[in-house]
Structure I
Amino acid sequence: MDDPDPRFGINQCKPESLRAEADWIHDHVPGAQTFIVLMNLAANDTPSFHDTYNPSNSHVDLYGIDPYPCRSELNGCSATMIERYVAAADAWGIPRTRMVPVYQAFGGGRWRDGDGGEYILPTAVQLQAMLARWRVLIPARVFDFAYSWGMQRGDQALENAADLRAVFMAYNAHR
């Protein structure tokens, strides 16, 4: 599930609902692992996953962490945003062995980042720096996740960024 929202509202996803789904999957599909991408419930400078989902309240196996550090108001990519998001997940009880890096591979278009700007497509050099940072923070990843492949809302994405695809191909060749 991508960004389940535990807050009150029409799209609310309670931890006990995810727990029931994860338990059903574990009971009926031996060896399967469940996966969600966590929603940050605070500002990007001080991210928080408090009162969202963790292994004890949801029984989900893997948690995607998606800081998306490349933004127009930063004039590039934040050098510390990935660390802040990983620290917030740590603080909420998600072991690093269960974290899945979500790499930003989109930018522009009609996406807004919540901080007064928009996401920008990372350059190949910026993507290499993100990959290196994640390798230090989560050295034994179960898998990696690049978002997004296809163009949505007029943005630029991995499908039309040959330089980023080349970086991912080289990265995957060494995994």
Structure II
Amino acid sequence: MQPLYIATERYGPWLGKEWNEYIEWSGLEQITELVSLDGMLCASVLDEIKDHYWPHIVNEDFMLNYFVDLEFLLEEVGEIVDKNVLCVFRNPPTQPVAPSDVLQFGFLGYDLVDIEGFASALSNCGGFAKSFKNDELNVFGLLNTHKRAFQVQKSLITNYPEEHHADCHVWAIFRAEGT
């Protein structure tokens, strides 16, 4: 499994009214900070894809914000103070382990994000009660286990075949410590 890297905006209670409205709308009162690959809530901190990024990013539809070279990404986002540097694995067949040669990463959980990388089925679709309960999500808005993440992925397709955001990738998310 190849790790991918992305730097995202942080989303939490320090946002004040915006956060409070999100918690009220979502009902996810247990979340202390949302850490997600949802492009609307936790957008990439890089505003554009620059020409010199091409050798260092995933050259695939909906994946241009994901880097294969952590050191390159860290150089690009080094001056940005308020960010999450994430190590992620898309549809991992088993529980992955993040590399620890450049940074130490802590495992946060699994996100299910539509295949276009637009919205998290877990935290930005208003819930899918036939597939998971909101209280299953941890303090980061993620599922805790590999097994449950893939059960929910399958259940979303089965129970909501017409829902665009139910066609998801499972993402294992690790966050860099001390960035």
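Just so it is clear, none of the values below were taken in a lab; they were calculated from the coordinates. Remember, predicted model here, so these are calculated numbers, not experimental data. Cβ atoms are built from the backbone, for glycine too; each structure is taken alone.
Comparing relative contact order in percent (Cα under 8 Å, 6 or more apart) across structures I, II, the highest figure comes from II. Looking at structures I, II, which one was mean count of other Cβ atoms within 10 Å over residues 33-40 calculated from, given that it came out as 22.4? It was calculated from structure II. State the single structure among I, II that was used to calculate distance in nm of label points 7 Å out along Cα→Cβ at positions 105 and 145, giving 2.3. Corresponding structure: II. Structures I, II were shown, and helix-only ellipticity at 222 nm (-39500 (n - 2.57) for each DSSP H run of 4 or more, over all residues; to 500) at -5500 was computed from II. Using mean count of other Cβ atoms within 10 Å over residues 1-8 as the calculated read-out, with 14.4 as its value, let me know the right label among I, II. Going label by label, the one that fits is I.
Suppose P(r) over Cα pairs in 5 Å bins from 0, in percent, for residues 113-160 alone works out to 4, 16, 22, 22, 21, 12, 3; of I, II, which structure was it derived from? Traced to structure I.
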